[in-house]
Structures are given as C-alpha cells and as structure tokens.
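Each value in this text was obtained by applying a stated rule to the coordinates, not by laboratory testing. Predicted model only: the values in this text are computed from it and were never measured. Cβ atoms are built from the backbone, for glycine too; each structure is taken alone.
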Structure I
Amino acid sequence: MTLFRLFALLLIALAVSGCRDRHEWRQKTTVTVETPEGERSGSAVVEVVARFGRLPAIDNEVEYRLRGEAAVVEVAPGRYLFALLGGSEERFYRAARDRFAGMRRGEWLGRIPKQTGAVVLTGNAIPLLVTFDDVTDPATVRRVDPDDLAAVFGPGVELLSVVLEITDERVTEGRIEAVLGWLDEVKGRVKPTDKKFADELTVEETLYAIDFKRGS
C-alpha cells in the first residue's frame with residue numbers, strides 16, 4: 001500500500017469516525033461470601049463505553065473503553081477476594097443473553113443501558129477471582145476457585161453469589177488502592193516470570209495492573 005493510499009484511508013476514517021454509534025453504561029458487580037463470622041460482601045461500579053460501526057481500514061466493528069476497578073471483599077481481617085475486570089465489556093450481554101435473543105451487536109449494545117433487574121452470574125460468567133497470600137507482595141497472587149473458596153480461606157467460607165446490574169451509581173474509586181498500595185507502581189506483570197511462551201504461563205502470571213484498575 002502506497003503512503004498516499006494509507007494517508008487517504010486515514011483521512012476517511014477520521015471523517016466518518018463521528019458516525020459511529022456510541023453506547024455507554026455503568027454496571028455494578030456485587031460479590032457476597034459466607035464466612036464463619038457471617039456474610040461479607042463488596043461491590044464495584046465500572047463504566048463501559050462502546051463505539052459501534054465498521055470503519056475503513058479498521059477491522060473491529062466495536063471499540064470498548066472501560067473505567068473502574070475490581071470488586072473486593074475482605075473475607076477475613078487482612079484476607080481479600082478480588083473479582084477482576086477482564087471481560088467486563090460484554091459481561092452483561094453474555095450473562096443475560098436471553099434478554100437479547102435474535103439481536104445483532106449494534107442493537108443489544110443500545111439495549112444494555114436500559115436494562116433493569118440484576119443478573120446472577122454463574123459458571124463462566126463469574127469474573128476471574130484471585131487473592132494474595134500476602135497482600136503487600138504482588139508475587140503471592142493466587143487464583144481462587146469460585147466453587148471452593150475454603151481451599152484458600154479455610155473451612156466455612158464459600159461464595160454465595162456474584163450479581164451484576166446496570167446502575168446510575170458513580171464509578172467506584174480508591175478501594176483497590178486502599179488494599180493494594182503497590183498497584184500503581186507495577187510496570188509489567190503482577191507476578192513476574194521468566195517464561196518465554198504464553199502457553200507456559202499460569203493464570204496468575206498473565207495478570208497486569210489493568211486487571212485490577214483501568215482508567216482514571
């Protein structure tokens with residue numbers, strides 16, 4: 001492709017970028033855990049902005065921007081459970097797919113901000129859950145099986161529910177930093193590794209700071 005043609009395509013893309021449909025909503029994730037001392041819960045509100053419409057020289061028909069932080073629950077003094085952000089952009093659609101039966105993406109994106117009624121997340125719809133053996137040491141991050149919290153937190157601890165809902169509440173800020181004071185200083189992976197190939201990495205070794213917080 002010549003430089004002139006590339007420049008022309010860029011100008012066209014810029015000219016029509018304003019024609020893309022913009023959809024935005026805020027969604028609240030609430031995690032509730034049973035412990036020997038009673039129920040513990042934590043929630044977080046994130047904002048999703050979706051720009052929909054195919055542009056010249058751009059293959060993706062939708063572009064997402066996410067702002068907010070992971071939900072965190074203090075299961076026991078100094079022991080925390082985090083529901084991470086990965087997949088947040090389309091989580092409501094995937095969890096409540098029956099509400100959007102037969103709709104194309106451009107249509108259900110426009111319907112999500114108008115949704116009422118919470119959705120209980122189950123199975124693969126549950127966000128990735130992690131904890132830290134030592135909350136001051138990012139390298140101690142550990143994946144948590146939603147079906148077996150007791151394996152990490154001890155007997156009597158189980159996940160009761162993860163609930164997702166569309167909300168007008170403000171985006172949650174500051175809760176993650178209050179627990180993970182080191183997060184903004186992480187420049188690479190949360191858990192460093194010398195492994196060279198992606199298929200060698202554990203789930204913990206794929207995590208970055210943006211899995212816990214995005215946007216400003």
Structure II
Amino acid sequence: MNRSLDRYRQVGLAANPFAVQIHDGDAALDIGPWFVDRGIPDPPSPGSGVLVQVIGDQGMGKSTHLAHWRKRHPGPYHYIPRRPYRQRWHSPPLSPLVYGDEIDRMPVWLRRRWFRRLGQMTATVVIGTHADLSRVARRAGLAVRSHELTPVSADELAEVLSRRLQAAAVGDHLPAFRFTEAELQQILVESHGNLRTVDSVCHRILADRLRS
C-alpha cells in the first residue's frame with residue numbers, strides 16, 4: 001500500500017480529504033462535503049426572466065453554489081476559463097434555465113449579446129462572477145438578484161471541515177482525526193476565511209500531524 005495512504009488509514013481516512021477541489025462546477029461530483037450553506041435561496045423556476053448572480057472573490061464558494069443548484073435543478077452550464085483565452089469566445093448556451101461561471105471573464109460584446117438573447121427568452125440565468133453584472137443584465141431585460149459571498153465564519157469552517165473528514169472516512173466509521181480548537185483558529189486566521197486557502201492549510205496541518 002502507498003505509504004502516505006497507509007498513514008491516512010491509521011487515523012481512519014481513506015485518502016486526503018483536502019486534495020480534491022470542485023472545478024468548473026462539476027455536477028458529477030458529490031459536492032456535499034464542500035458546500036457551505038449561506039442561506040441563499042434557490043434560483044427561481046426556469047423562464048422567470050431573472051439573473052441570479054453569486055458574487056465573490058476566488059475561493060469563496062461560487063462554483064460550489066452553482067454545482068449545488070445544478071444537482072437539484074439541472075440546466076446547461078458554461079464556464080469561462082482563465083486560459084486558454086480562445087475558449088472565452090465559445091458560444092454560451094441558451095435555455096430556459098442556464099448556468100455560467102466566471103462570467104466576468106466573458107468578452108464584453110459576447111456577454112451583452114448573450115444576456116440580450118436570454119432576456120428575450122425570459123430565461124433564468126444563474127452565474128458566478130467576481131464583478132457585479134447587474135447593469136448589463138437589466139439593460140437586457142432581466143431582473144437581478146445578487147448574493148455576495150464573504151469569508152466563512154468559524155462555525156461554517158468547523159462544519160465544512162467535519163463533513164470533509166466524514167466523507168473521507170474508511171467505511172462507516174468516523175475518522176479518529178480531528179482538528180483541535182487551536183488548529184481551527186489557526187486555519188481561520190491563515191486562510192482569512194477563503195475556502196480554497198483552507199484546503200492548503202488543512203493539508204499541511206494534517207500532514208504535519210501524520211508525520212509526528
């Protein structure tokens with residue numbers, strides 16, 4: 001057996017629970033262990049003529065929210081990558097319910113045309129974005145609902161870490177590994193409540209504990 005995996009199993013973990021990330025709103029993954037419920041209501045039904053935008057910096061959970069909603073309310077999905085740039089010009093989907101992530105990266109003229117066509121369809125549009133796109137959406141005839149994601153709180157952090165550890169447990173048993181209160185505070189301080197940074201800090205703390 002791989003030596004590092006053997007170390008994880010000694011504390012009741014099948015693998016490193018902080019090595020897997022939600023990428024590109026992958027609806028095929030079980031996003032439960034990653035999802036932090038911020039009390040944001042589900043998007044309206046298809047064909048409502050509404051843009052729901054989840055605004056936040058990188059690592060605040062935008063993609064996870066979109067993946068959570070898509071599990072419950074399926075619809076076509078469009079992701080704008082950082083690179084290669086040519087993929088930013090791909091035609092986005094048109095549907096009564098459509099999802100898009102990193103939409104602030106979309107070329108301005110393409111985003112205007114897309115919103116305009118979705119507005120003509122009175123579609124329900126659910127997006128993740130770093131920037132507020134309400135102005136262009138309203139000009140396209142879409143009503144706007146905005147939700148801003150902020151850094152996770154101490155309670156939210158403890159909840160999501162507990163679920164991540166349980167999801168990586170061997171069999172039906174709870175893992176023996178737990179973060180101490182001091183470690184939870186350290187994770188919160190070092191990550192500044194950014195979920196993506198939380199993973200790297202947790203990975204380091206777990207590795208240090210397994211080596212000791």
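Computed quantities for the displayed model
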{"item": "Entry that produces 6.1 once distance in nm of label points 7 Å out along Cα→Cβ at positions 94 and 182 is calculated, selected from I, II", "result": "II"}
{"item": "Top of I, II by relative contact order in percent (Cα under 8 Å, 6 or more apart), largest first", "result": "II"}
{"item": "Structure from which -11500 was derived, helix-only ellipticity at 222 nm (-39500 (n - 2.57) for each DSSP H run of 4 or more, over all residues; to 500), options I, II", "result": "II"}
{"item": "For percent of Cα pairs over 19 Å apart, for residues 78-141 alone computed as 20, the structure of I, II it came from", "result": "II"}
{"item": "Rg and Dmax of the Cα atoms in Å, for residues 110-189 alone derived as 20.6, 55 - corresponding label from I, II", "result": "II"}
